[in-house]
Structure I
Amino acid sequence: MTDHGVRISADGAVTTVTFDRPGRHNAMNIEMEVAYGETLRALEKDQGVRAIVLTGAGTSFCPGADLDLLAGVSAEASGGHEGMVANVQAAAFLGKPVVAAINGGCAGLGFVIACTADVRFAAAGAKFTTAFARRGLIAEYGLARLLPDLVGRGRAMDLLLSGRTFTAEDALAYGLVQEVVPFDALLPTAQAYATELATYSAPRSMAVMKQQIRDEAPLPLEESGERAAKLMIESFTHPELAEGLASWTERRPPNFPPL
């Protein structure tokens, strides 16, 4: 299915979301941005979906906002930013895991979206850039919070201030991506990882841990521990624990309930 440059395909409990805007290298316009956010929120509600892979068609992931759109933008014409933020950050607030398979050019808005994913794989030689400083812009859509969390403050400042291009291999060294694989192996690798999450990890556990990472990063260690203790006790009351223990004892894949 393709809707305003966003295509989805399902394989069991894993759904792959593909940026697909031929002729623009998957650059985003407003319609594509809205379609992306709406697609992820729809997948959140679909109980058959347990993990999501995010990638781009062809040899580009997403090079950012369509420059034709930026050329005509003005402060007065760019209202409604609250909805725009929610769409761009959608992956970060989903209860389900989102795995980015960065197949090629990843810049600007596309770079932010990649950073909102939970785990990132990249094709060997794929090019990255924050780009904002070289366009007269700022760290958009929460990237000033996301990037230091991923690569540390010093490297984040380097990548933001310079806007320089760097490779997937650099991204691996920086901690931005978790694995670099050959181009042809990228999507199968990301989908296999997502399938493992969908098969062996409890949906509720993953959703709670995503929220813990979001909420507890700025907390003192003691407070984080206290919150975790309450969540742990609460988890004893849910069926995932019994099923997780039973599947381990019986040496079989777990049959966890949907999120």
Structure II
Amino acid sequence: MAEQHPALTYRSYLALDEVLTAQHPRSSEHDEMLFIVIHQVYELWFKELLHEFAHLQRRLEQGESAPALHTLRRILTVLKVAVAQVDVLETMTPRQFTSFRGRLDSSSGFQSEQFRELEAVLGRRDGGMTRHYPTQSPGRARIEDAMARPSVHDSFVRYLRASGYDVSDADLHRDVTRPLHPSADLQRVLLEVYADDAQPAHVAERLIDVDEGLQEWRYRHVKMVERTIGSKPGTGGSEGAGYLHTTLHRQVFPDLWAIRSQM
């Protein structure tokens, strides 16, 4: 006899019983629910961005311009939504946040495993990114794995080679576990890409859009923190706005920015 399965419904397909019962305020303050939901939604968007960047890297490494551009448009749209969500969080006043902030104990956005993994996928190489996570934890393993494999930049370089550009072996086979540094050879190739004004140039511009979108999100984030807690330390003893300011101008694709003054 065939095994019987419950009929699939909207609620079961989206696992709403789990999703809608995953909010557990630690106080009776009205605004804590908003705080929890916003951050859970951010984590869902981070998950989607990781999913899309993995797809983008596959498309780039296979030299597929059209699918890569489509994926980049989706990534950019998600980043715009992530920036817009700050508006919702800013409806909470400093006093409203203070009313439940003490209940957060040591929890902090600095502990977001997915955001650290996202930074690693985009090329950040910093052993300090894993210090908040236990040695054997799955989150730490994912961040370390991301720092050990090619970043989006590396996939883009391979895409340029697949598109017929004379990328140097040094750029193509660089040590992907090391921080990225500007390359004069790669900048020469990128100038040729822009001079041709074909699909690789459009891919390059969308990558600049991603870089700019991430910087915009960082800016809105730091201003939201300053607006809410000023210069006080962040939750969990984190450095708060002071640290966030140091990340504002962190570039994902330094060579793409460098050639702006050479065109």
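None of the figures in this text is laboratory data; all of them are computed from the coordinates on show. Here the structure is a predicted model, which is why all the values come from computation and not from measurement. Cβ atoms are built from the backbone, for glycine too; each structure is taken alone.
For this structure, a couple of remarks:
- Ranking I, II by Rg/Rh (Cα atoms, Kirkwood Rh), the structure that comes out highest: II
- Given 1.8 for distance in nm of label points 7 Å out along Cα→Cβ at positions 21 and 117, calculated: source structure among I, II: I
- Among I, II, structure where helix-only ellipticity at 222 nm (-39500 (n - 2.57) for each DSSP H run of 4 or more, over all residues; to 500) as derived comes to -14500: I
- Look at FRET efficiency 1/(1 + (r/R0)^6) of positions 5 and 61 (r between Cβ atoms, R0 = 30 Å, to 0.05) for each of I, II: the largest one is in I.
- With distance in nm of label points 7 Å out along Cα→Cβ at positions 181 and 213 derived as 3.1, matching label from I, II: II
- Of the structures I, II, the one that 17 was derived from, the read-out being relative contact order in percent (Cα under 8 Å, 6 or more apart): I
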